[in-house]
Structure formats: structure tokens, C-alpha cells
Structure 1
Amino acid sequence: MILFIHRKDLRIDDLTAFDYIHSKNRPSLHILILDPFLLRDGREREHSGINFLQHASRLMRLYHEAGAYLTVLYGDPAVLIDQLLGELPIEEIVLHGDVTPYAVVRDRKIKVSASAHGVPVTTFIDHTLADFTELQRYAGRKEPYQVFTPFYKKWNSFLQHFHRPSSDRTLHDLQTTALPDQAAWSGRFPLPFGLEAYGEPPDPAEALSTFLEESLGAYAAQRDRYALETTSGISRHLNTGALSVRRVYEAALTFERHEAWTRQLAWRDFYLYQAVYNPDFFFYEKKFDLSGLEDTLFERWCRGETGIPVIDAAMTELNTTGQMPNRLRMVTAMFLTKNLRCSFTLGEKYFRRKLTDYDNVINRGGWLWSSSLGFDASPYFRVMNPVTQSVTHDPAGMYIRRWLPDLAGLTDKEIHLPQPGAIVDLRSSRAQAIDVYKRILAETKNNSSSISQI
């Protein structure tokens, strides 16, 4: 039989692995492994962990309703799979791959174990819209794209000619088998919490449909009007694989005026592309000397106690709900890295826990952009002024009034301004940031040694 391992693909349709398993016409054992490393330090109580576990709970229900079998276990993936291989007649392992340093090491261990048991491992990439190898070949390039605009133009052309359509194959077409003596396995690798306690997320397909029908047409004009909450809200489903990015793209193409929104799918692919083709992507903190930065005001930023209203409102929303509009992710990230001169790694790790829609690569890509590192990053001399951003995109201060009700009585002009006792002066901190980042970029280190990231 085939062993299929769910990861960030928490759905039961349009999975490349399901097409492959069906073509083999063999029974398959399906498992989802909750990895203690990825849930360490209480992450199951943070927004990012809760979102994943809610989708895992939903996946279990979908399997049950389909009359199929899914076993959820908790433990080190390499150890768990080695024991399965030693005790069950598994002939092949099938999974969807990932490119983070932790995932690469994890899968290498799995392949070593599988090889020792004489079992092949078949890996597919399922989370990108474009096949990056084919995209490079189509572009006639040996070197990767480092700027988004030419990448986007070629990406768009490539998909128009070579988009791989979503599949009609679903879980119902497979011959899933139950894990023999499941109670014993669950005792050996028990869950430290009950998934049912997490409930389920909003319905992914319904969220997509509602956005496309009600908000897509106005997206280009309103996407930065963050107080209006007009964005799709599907990233939490895309990043757990509960929604197929192919189905999302295909659904968007059936509507007029979709270009501004599908361009955001291109940005998603561009960050994933960087993770594959930029050898420094996961290691910029080793490439550059960030020792001149500090963490003195980091905790004030985390708590939303900076005295800059739009920053504090955004951090309050994040801490309370796990949500933050994309425009404000850039503003808060640039404020932390530039005005407060904190290393991007601090904010990246904080968002890792707090964002409901957290994805390692997408999150890191955003932080690299804001801190002027990575492919096509914001120039070092660009420092978003949070007051200007607030006035421009939310003139009446509706967002600030919503999340900082103590300021609701201020006028439309006053509500955007730094409060008495603000932790930093925006003008002088901007000038200092430009000097600091100019020096950082000029003193690039040659050391690109690796560190582990999840």
C-alpha cells in the first residue's frame, strides 16, 4: 500500500498526490502528523497554530463524511514514519514537498529512513501556481528573476499558455485504508490536546465565492482602504492548503477586473520562487551584519504601545484576532525595522506566532521587503511614514477608532498624529534609519552560513 502524508494540503480535492495515487490503483494509508517542533512553545494556543489545528479538525470531518480513513498522530515525523515502515507493508511514500530549511532536513531524514527500508519516496510540489522549473525554461533563463515586474509579466504569459488545470479527482476516488491497530498507534503517538476543541475555520470555498461575487470588482480601488475590510480573507485557507491555489486562480479568471487581485497571487508565487532560487532567502541575517540594530523598543511594538495610533491599532487587531490588513503589515514592519531599528527577525518571529494566515515563506518575504533585504526589496531610503499612510488610506480614522476606542473622541486630523509620550520621533528616526541601513547594505558579509527556520 501507499503511505500518504498530509502537510500544508489540508483538503480532499485537487491534490497532485491524489492524482498520482489514483493512477497507481493501490490502497493508501493517509496520516497527518502534528509535529512537536512546529507546535513548540505553546504555539497551539497562538493564532497561527489555532488556524492550522482548526483546518486539521475540518479535514478529519471531511474524511469522515467521505467514508474515508485519516489518522492524526503527534510526534517526530522521521521517528513515526520509520516505525510505520518497520511494521506495515508500505510500498511507497507519497507527499507534497516544502522548501523551508526545517522541511528540507525533515524530509531528508524521512528519505534516509525510507531508503533503509527499501521504500521509494515520491514528492510533488503542489502549493505554487507556476511550475518554476518550467517557468525558467519558458523564459529561457539560467539566472532567476530578482525583480517582480519582469517576473510577473513572464509568469502571467506562462500561465496563459501552460496553466495546469485543477483536477476533478477527489478523496472519494481513492481506496483509503484504516491504520491497523489504530488505538495502539494513537497510544504511542498521542495528541496532547483534542482537535475537536478547536472547532473549524470559516468555510474556505464560501469565503472565496463571497469575495469574488461581492468585492473583486472594487478590489483595485479599495484594497488599501483597510478600514473597509474589502480583501478576500482567503490567505488563511491558501496557506494551510485548505484551498487549492489552482482553483482560486481559475475562479478569479471567470470575473472581469480580476487583474489587480490575481497579481497578488503572482506576488505569492514570487516569494515562493525566491525561496527556491535565492540561496540567501532564509539566511539574510547571516549575510548582513545586523549587530548595529537593537531590541530596546520591541516589546512596546508588540503590545501596541508605541504612541503612533495606526501602529498601535494594527498591533491590537493582530494580538486580538490574528488579522492585520496587508497595507498595515508593511507599515508596522517598516516602523519596527526602520524607525525603531529592530532586526527584521524579531518581527518575523512575532508574526509567525500571531498571524492567523502565517506561512513561513510569505511572512519572511514580507519582512525582507520591508527591511530592504532580498530580491526587489524596498530601497533602504524608503521609510513609510505611518501618519501619512493613515491619513491617505483611512482619512476619517475609522480603523483607529475601531481598535483604539479611547481615541475615538479625537478629530479626524488629531486621530492620526503621534500621541504625547510616543516612543520615537518619526522625522529623526527616519534619518537615523537611512544611515543605519545604508551602512548595513554597504557592509555585506560574505558569510552565508545557515540557520534553521520553520
Structure 2
Amino acid sequence: MNIRRIIAIGAILPTIAFSHVHKNVLNKVTIKAGSDYQVIMKELQQRGIDVLGVDFKEKLIDVNISDSEFNTIKSFKRPLINIPHTKASLDERYLTSTEVEALLKKINNKYPEITKLEKAGESLEGNPIWAIKISDNAKTREVGEPTVLFNGMHHSREIMTAEVTTDIASFLTENYATNSDVKKWVDNNEIWVLPMFNVDGNNKVWAGSKMWRKNTRDGHGVDINRNYPTNWNACRGSSGWKSSQTYRGPSPASEPETNVMMNLVSKIKPVFNISYHAYSELIIYPYGCKGQRTANKDVVEGIGKRMGEILNYVPGTAWETLYSVDGSDIDWMYQAEQVIPYVIEVSPRSDGFQPDYSKRDPTVKLNRKGWQFLLERLEGSGVHGHTTEFNKIVVSKIEDDKEVNLQTYRVNPDGTYHIILNDGKYNLEFQGNETVRKVIELNGEKIKL
């Protein structure tokens, strides 16, 4: 059947099994999902069909389908629009892995006082995964300064993400001497940027496999962002079929790349994280499994919604905006390391994964507003300090003379704590060999205790 036209289509989906056979993907198609958006997204995920991205506001879903999958798609009873084929080659002005490495080394050499270049680890194929720390005393760990992490390209075809992350490093270093806000952020925090995480997959993209998403494990690859231990294989938010774009791997944290990220996060203990993806113009916060929320969701979701307003992106959990996701980095970061983490899906649906390079600067400049807001938020409502006596802090909000438990914060191994809170009155119960209670009231300021 010819699908290069607009088609009105069929009835509800019959029940079929996942296919574990590699498919020759032939066509990119947009489903005009309308009010059936959530139902269709769930069915696409459960059938292992490659969802490229969405326009959540217009309820449009882009998919990659083979001829064999078309019979599944046509039974949605929704119009389809063929997506025109793009040129075979990538725009060579986008960064490759070797160019990212060269750029980071150039930044480090030019600004040695405020940067530290570090090999966070190696990929499956033994390629270096680079990260750069930006701070006023970058070579030392300044106890008491909060840390923030920005990372890009869990998925190798999402080439715009390396542009956004390298821009963070370039912008902060180039403007440190002249911009008072930048100087404040760099002086007061330890900012880590890991621009290109899936190095092997990106090399495969540049070698001609433009739609490659996963790492390169055994030729079939593993979706690194379904390989983290938290909620691994918990809610049908990933696939057990090796051919699937969301193949979770044989076991939690089976991939070296996953362990590189986990080790870095466990070492630096970031307060905030942004993991950059493309495309769809979304702000995603934990958790990924349907119905699950974070304990301090008023803080986590409130900040995410504010970033959504700033960027004009749609905020929500993965199960609200896309579909259930299990084994993701942000779920693991939140649960295991109490990070407040976000996924930002940059770029509109019209851009796709690999737009003309003319789209690069507008995307990068828009997304500066998001990461800069997060750095500024580190200066806002919350408490921080250092203790050798206590290992936990139970945070309760006081409302109408009643206490509502929000979270139990684990003090970092070095004795530091950085707790982001909304404005209001709180009871903090410091627990250790003894228990000490402190009542505080926040009104936009960060209090040191």
C-alpha cells in the first residue's frame, strides 16, 4: 500500500505480539491523534513502534514504520501524513564526537583557572566520554558549593543536544569576565557539563546510520536511557526485544555508559540535572511509570512547570506527555542520589532530529533561558549547610498549624546538604545520634544552617 499521502484509517487495534525481527524502516509518518493521543501513544509503545517525537499541543505523533507495521498503524482510525524524506547526509556543521572533544580541550586550555576537563569514563567501544567542570576554583572541590549537571545525547540521533550542551560550556567561560550573572553562577557553584554521552552511537550516526538511537552493543544496541536500575523493567516502559529502539538491556546498568553516568552523579552529587534530548519541546520530570509522583512534587514539578513557561515547552511526567518510561536516568538520579532532574526535549516537531544548521542558533539561544533559570534557582528558596553530627533531615511543611511530611533528605557523605524548597514555613528534623528540630520560614532566600 502506498502511504505517501494523507490517509483516513481503520478501527481499534487487534492484540498482536511484539516482533523481535529487525525491520527495514521505510517511511516516516505523522499520526493526527487528536483526542486519542494517550491511547495511541500507549499502543505504539507496547507494539515497539519507533516514536520519533510529538507535537503535544496539536496531538501529532511522528513514527518510523516499515511496510509490515503499516497494517498496525492504519487501524488507528486517524489521519496519517507522510513526512517527506530529508537529504541522506547530515549537515557537517554539527558537532561530531571528535569535534566535541577538541572543543572541550580548547575551552580548558583557554580558561584553565575556571575549568577542569575530566574523562568521566569510556564507552562500550573504549571511546572517552568527556565532562568539563566550570567553577572559580575548578581544580578543587569546594565543600559547601552546590553542584549542577547538564548532559546531552543519551540517544545518538539527537544531534542538537550536543550543540546545546557545548554552548553552555562556551557561554559560561566566554562571558565569565564580563557578565555579572555568569560570574555569580560560576563563583557560587560547581557546574558540570557532559556534552555527548552516547559517543559510539553518534559515531554510527555519522557513519551513515542517521536514525541510530542506542549504543552499539552487539550490533543491536541498548537504549541507555532504559538501562538505569530505578524502575528497570517495571511498567512496560521499555522493551525486552533487542531490535526495539527502547531495548532495556539484559540487566540493570548492564552498559558501561550507564555506569559512567551513575559514577559521575554519585561523585559530584548534583542538586539539579538537565538531560537534553530531541525533539518535541517538552520538560519532563520524574517519575516515568504511570501514576508515580515524586515525594516533593510541588518543588520538582513547580520548577519544571516554570521552565516550561520560560521556554514555551510543555511540562509533565513522561507518562503524561508521551508514554510510560522505566529505567531512565532522571528516575535513578532522583531516587538514588536525590537530584532534582529534568529531561528537556529541545526543538519543535518541524525540525526533527537533524534539521538544517540554520536551526542551531535559535534552538541554542532559546534553551539558554532554561539552564540559566536553573542556575538562578540555586540562589532561591532552600536550606544548605554542613554537618558532622546528622545523617538525615526530615522536611515537613507547616500549614495551618499542621505538619505535612515532604521528604527525608540524606546528608551527603562529605556532610553537605542542599535542599531546594518553595516559600513557606518548615520544620526540619535533623537525625543522627540525637534529634534536633529547627523551624524556618522561607521567602525567596537560601538559608545557611
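FYI, it's all coordinate maths here, none of it is from the lab. Values in this document were obtained by computation on a predicted structure and should not be read as measured data. Cβ atoms are built from the backbone, for glycine too; each structure is taken alone.
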Next item on the list: Out of 1, 2, choose the structure whose coordinates give FRET efficiency 1/(1 + (r/R0)^6) of positions 313 and 401 (r between Cβ atoms, R0 = 25 Å, to 0.05) equal to 0.05 when calculated.
Entry: 2
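Work out which structure the value 31, 21, 18 belongs to, where semi-axes √(5λ) of the Cα gyration tensor in Å, for residues 185-424 alone was derived from one of 1, 2. Kindly include the intermediate steps, with their values, before the conclusion.
On the way: 1: 28, 24, 21; 2: 31, 21, 18.
Checking each candidate, the match is 2.
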Notebook entry, point to check: With semi-axes √(5λ) of the Cα gyration tensor in Å, for residues 249-360 alone derived from the coordinates and found to be 23, 18, 14, which of 1, 2 does the value describe?
Noted result: 2
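Give the label, chosen from 1, 2, of the structure having the highest value of relative contact order in percent (Cα under 8 Å, 6 or more apart). Could you put the intermediate results ahead of the total?
Numbers: 1: 19; 2: 14.
Structure 1 gives the largest value of relative contact order in percent (Cα under 8 Å, 6 or more apart) among 1, 2.
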Note to self: Tell me which structure, out of 1, 2, gives 145 once volume of the Cα convex hull per residue in Å³ is calculated.
What the structure shows: 2
Next item on the list: Work out which structure the value -8500 belongs to, where helix-only ellipticity at 222 nm (-39500 (n - 2.57) for each DSSP H run of 4 or more, over all residues; to 500) was derived from one of 1, 2.
Entry: 2
